[in-house]
Structure I
Amino acid sequence: MLQDVTGNGVDAMVPRERMCDGARRLRDTYAITPGAPLYRREFGLMEGTLERWQQEGMPQDVPRERLFSYDPRGQYDLTDLGGCEAAFLPAFEEKRVEDRGEYEVIQDSAGRHLLVFKGRRDGFMPEYLAHPVRDAATWERDVLWRLNPASPERFADLDAKMERAKAAAAQGMIMTQQIVGGYMYLRSLIGPTDLLLAFYDQPDLIHACMRAWLALADAVTARHQQYVTFDQVSLDEDICYNKGALISDAMIREFLFPYYQQLLSGIRSRQIDKSRHLYFHVDTDGYAPAVIDLYRDSTGVDAMSPFEVASGCDVVEIGHKYPDLVMCGGIDKRVLARSRAEIDAFLERVIPPMRARGGYIPTCDHAVPTEVPYGNYLHYRERMTELGG
């Protein structure tokens, strides 16, 4: 008997009437539908923020989706390729390296040595003392083998994962392959300062690291694509700071783009549903406009986040300049710690024109910090619902 695959979300797009509510709203966003209700979600909440809100009376028995009027899930994330660090398998052993009284030096799962408060490793920025890759010898001895694309352990539970993914695709969810971006990956291997020197002093090492990144990403995405069609490839890149890009355009073109282009070309060639548009999403903190044209021209990027306001990002201005760019973020997290009148003024300037434009998901421009009172956040979510639909 022939299997009917019409509109199953893999071989062909699910008809709109069979999509879940979150998928419909989110797909309207990606289609840049002017005037469509804005999809409601959040970048994230810091652990300390939740602790504060609990002390301020946040109910513990009400789901956050209902409490804060978040929309139902409309995106399904495929992982296994890292986030802020490389996708090591096995990971480095987490252990104490040195006792320094009230502090301790630990080795984390990414092989970095961190100075932290003794007994407390989360909720603050540690001091990074060392990274696992210093030269070709440490790369090959300690790291390269942890990125082996042929390691059977990487795919031990693949069938079960892909059954869940296919079920999400059948609801019309945006199937997103998450990948650590090349710059974020290199920084986690070598360190933010030493990496800048390595681009000049050890270019062969950088290319060796990126070849391993590509080989692993290509192998894992190829396995995933045996089961599902991708709607989006998303890179956590963080290549900007508050004034612009952390490395030159020439370095980006030499050390990142050839690998991105090869990966995206391979993914497009393997899509089960050949008619599906593949969105390429880049997440970078800092002043994103410094790299938008560069990424668009060389990789076709058509979605970006989180547009940090403190770095000079104005989503209304950027959205006007790039009307075909899907945008997420752009709500100044600092404003939420101020008066409700200031929250209203900010939202009333941003939300109406961005809803009229379409293609925008309003979230804070990073995780909601501990300075934000619970009442302020509730007010912010209520106004978002009123203004965004």
Structure II
Amino acid sequence: MTPSAAPAVTPTATRGLGYPMYDADQHYYEPRDAFTRYLPREHSKALRWVTSDDKRTHLLVGGKLFTMISNPTFDPVARPGALVDYLKARNTSGASGKEIAGKLERIKPEYVDRDARIEVMDAQGVRSALLLPTISLGFEELLWDDPAALAAVMHAGCEWLEDDWGLARDDRIIAAPMLSLVDPAAAQRDLEWSLERGAKAVVLRPGPVKTPQGPRSPGDPAHDRFWATAAEAGLLICYHAADAGYGRYATDWGERSVMETFVGSAFVETLSLHLEKPVFDTMAALICHGVFDRHPTLKVAAIELGAGWVPDLLRRLRVSYGKMPKLFGRDPVESFHEHVWATPFHEQSMPEVLETMRAERVLFGSDWPHPEGVAAPIDFADEVSMLPQDVQRRIMADNMRELLRLP
């Protein structure tokens, strides 16, 4: 397959950056048939669209109302970067997230169509983009108690993604399918199916693996075949912000579910139950439960989860290793630095991030076109402008290019 040409790098597109960007966090918006097009008839009730009395369209997943996204049809949808001021803690008026997001817009072709997205990437100066899911990030929490239905929905989404975006149609858009570890055999089948179609990355939700038989760590030996296959193939495992099932922490303190309150609860926001705690716990499990020891070439990225959790994780690993060195296969801090990449949020201080993370493990992610991200990918360049030029380029381009073996 002949790679498509790199976009022209113009001062307008990249504000004089001088090289095309490699964006490790972009998204598509799934159409209504994304998971029903290939869903087997016996699982047709696992995912259903319904219309309420007020004519609004809702999604039922496993018979439960999907609430992670208020409008799962994405039409209308918030504009890219609409929540920048909120996330940079500049909400001096105390407005709600909905108020700050402002007027919604009609969905645009580049949010749902591959050819239109490539044209926009060219105009934005983005050479390659890791394209990630939106709606399916909330499915596992609603279907873990029915592994067969969950496996059917997830595979249906893989089939749709290959149809509409292509897992490896070229090296411009790298579409990563969403998988689930709830059923290890189904996860292995989808992993092998994805690799056969050239996948360079797959997406998992952070947090423990909940099953009808009880929860498991991702480091449980039940998942070793999955990790071994991914490691041998050089596949990137992306843990992305999702409904990680941490609602129990909120409800134990009298709050509602995490995903319903994360922009309306000071408690949930302060504890970062929707972002930092799930990825903190997951990375601790991967390291402490020996995944990287058993699979020394495995590569894992924390996407849209920031880097605010890294300093305390490394501090705690350092202390644990000092107390119980024989319980680790190697220095856990070194294991983290070798195996883990992350996309810091645009609202975080990049010099502070680099105090604990090595520059070669930091990825640029715009989260475009989500409202939580930047309005245009190049806006992220402002967040690294104080760094040396070679470090800027490593973050904005080279790290992802090398990680995913792109030209």
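Any read-out appearing in this document is the output of simple, stated calculations on the displayed coordinates, not a laboratory observation. Since the model is a prediction, treat every value here as computed from it, not as a measurement. Cβ atoms are built from the backbone, for glycine too; each structure is taken alone.
Which structure, out of I, II, was Cα Rg over 2.2 N^0.38 Å derived from, given a value of 0.94?
Source structure: II.
Just checking, which of I, II has the largest value of FRET efficiency 1/(1 + (r/R0)^6) of positions 171 and 371 (r between Cβ atoms, R0 = 30 Å, to 0.05)? Don't jump to the answer; show the numbers that get you there.
Numbers: I: 0.20; II: 0.60.
Looking at the calculated values, the largest one is II.
Computing distance in nm of label points 7 Å out along Cα→Cβ at positions 107 and 211 gives 2.7 for which of I, II?
It must be structure I, since only it matches.
So helix-only ellipticity at 222 nm (-39500 (n - 2.57) for each DSSP H run of 4 or more, over all residues; to 500), computed for just one structure, reads -9500; which one of I, II is that?
Source structure: II.
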